[in-house]
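In structure tokens below, several structures.
Values in this text are rule-based calculations from the coordinates and carry no lab data. What you are looking at is a predicted structure, and each value in this text was computed from that prediction instead of being measured. Cβ atoms are built from the backbone, for glycine too; each structure is taken alone.
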Structure I
Amino acid sequence: MTSRVPPSSAESPEAPSAPTRSSSENPARALADYVLGLGDDALVAAQRMGEWIAKAPQIEEDVALGNIALDLLGQARSLLTYAGSLLDPPRSEDDLAYLREAGDFRCVHLVERPGGDFGVAVARLLILSAYHCELYAALSASRDGTLAGIAAKAVKEVDYHRDHATLWTLRLGDGTNESHTRMQAALAAEWPYVEELFDGSHLDPALVQRGVAVDPATLRTAFYRRVSQVVDQATLVLPGTVPAEGGGRCGRHTEHLESLLADLQGLTRAHPGATW
């Protein structure tokens, strides 16, 4: 993404409205809403992951997490570029990344919360990458050629993300008493936000019926099987926590997203019209 700052608020491009489920009325907008959700997940997750650079427990892990953040950012760029092309009027990836307010973002709550300790970062990456592996594998067969192409590239990247998170989950979960306790606590902290990943209430059913989108509920079984195997091997247990209230796909977010966007968008907003 090039760095570009918004015009004044009066001149800023119109923000995407709330998601619509009626593709018969506006199929391009329904698809744009779906792709925006995927792109925002990747963008915000990349920002959170990038916060670990120079804070990880090993120098090599600084590099690894930086590369994972770059993978997520690349996925976000592709998805936001496609979503922007479907809007009327069209918007660029920079418009969507830098010129929207928190309420216009469609990411799930899992990705926007602060990182906590390293165990939390590992638990979140395990959850997100296991979900992404199922999602992009399914989307690679989408009847929308652009989505299928983005997914086919992303599937290779998120498979590495899952392997990396798995290795650290095993290392921490089946390590010392201290690392085991903190890794279990990290899972407990992240687990309430898992179910929102599988909430398809925002999704236009026609997109699924046409083979364009994937109903996230269909990914739940495979996701739980993947994660359960890792958790069991790490001598951990899946938390029995009550799911947290969602709503991110509809623009209802935690208070943490605004502060994250202040960092993400601050330079662009401080220098309107600047390019470099």
Structure II
Amino acid sequence: MEFKKSNASIYFPGKESLEGVTDMCIAAHQDDIEIMAYGPISECYNSDTRNFCGVVMTDGAGSPRAGEYSNYTNEQMKDVRIQEQNDAAKIGNYTAIIQLGYTSSEIKDGSNKDTVDELYDILCQVKPERLYTHNLADKHETHVAVVLRVIEAVRRMPEDIRPKEIIALEVWRNLDWLPDSEKVCVDTSKYPQLAEDLITVYRSQVVGGKSYDKAAIGRRCANATFFESHNTDEASSQSFGLDLTPLVNGDALPVDYIVSYIEKFKSEVENTIARLAK
């Protein structure tokens, strides 16, 4: 596989082949995959029929740092984050992890088609059945830029090799606000020790000032408990997603698509209050 950036890389924890990949997550930063896509990671972990591959688009330079990492330069942080991501791929038994090495500004530049071209090439080569990425309502601009590039890349693909399912997941804004009928509920209950290991491997972040381990796992537990008010929990841990498949296979603008869900949420709140205020 040829890359556009000289600092890009691909790491195979096992055999050096992308053959058989069924599930792929395209994310902005190192650790985003493990935070948002633990559900499919756990489904692929000991499976004979499903295999996971991750794609990280940024180079890791802009990471927050504190404590023992407070004096690390951007170049040093890049090396640390890349290694942590490779270690996560090994722990999670991924088929491969691809790190493309772009800067955030390159990804956020809508006129820079290298990012879209490269995603298109990867997707056409791997042909995953299920694709996961960030959600359009995320509050991190680089995350939003990534999902926009993913949408453009998949729309270029011939329809017969496009992923059958494209799900947007939670990182820097959860999807609890989605009406329940619109939520894609992803069970993250399997292998709780694996879930923890995949976050704590990012020592530069967890020790360096961001308790992602507690936050990510805690949110999944909260999602499971607060999902149903009148029924017992069906899962002990879950994440929420939004189905992007109709958007990618249609011609709607991404902004119109996500705003339509925001309007549904607005309508649900208004109708509940109006009914109970009578």
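Could you tell me which structure in I, II was used to calculate semi-axes √(5λ) of the Cα gyration tensor in Å as 29, 23, 19? The correct label is II.
Tell me which of I, II gives 3.6 when you compute distance in nm of label points 7 Å out along Cα→Cβ at positions 53 and 245. Only one of I, II returns 3.6 for distance in nm of label points 7 Å out along Cα→Cβ at positions 53 and 245, namely I.
Among the shown structures I, II, from which was the value 27.5 of mean count of other Cβ atoms within 10 Å over residues 29-36 calculated? Derived from the structure labelled II. One of I, II was used to calculate distance in nm of label points 7 Å out along Cα→Cβ at positions 69 and 181, giving 3.0; which? Attributed to the structure labelled I.
Here helix-only ellipticity at 222 nm (-39500 (n - 2.57) for each DSSP H run of 4 or more, over all residues; to 500) was derived from just one of the structures I, II, and that gives -13000; the source is II. To which of I, II does the computed value 22 (relative contact order in percent (Cα under 8 Å, 6 or more apart)) belong? Label of the source structure: II. A value of 10, 32, 40, 18, 1 was derived for P(r) over Cα pairs in 10 Å bins from 0, in percent, for residues 85-228 alone; which structure in I, II was it taken from? Structure of origin is II.
Here mean count of other Cβ atoms within 10 Å over residues 141-148 was derived from just one of the structures I, II, and that gives 16.0; the source is I.
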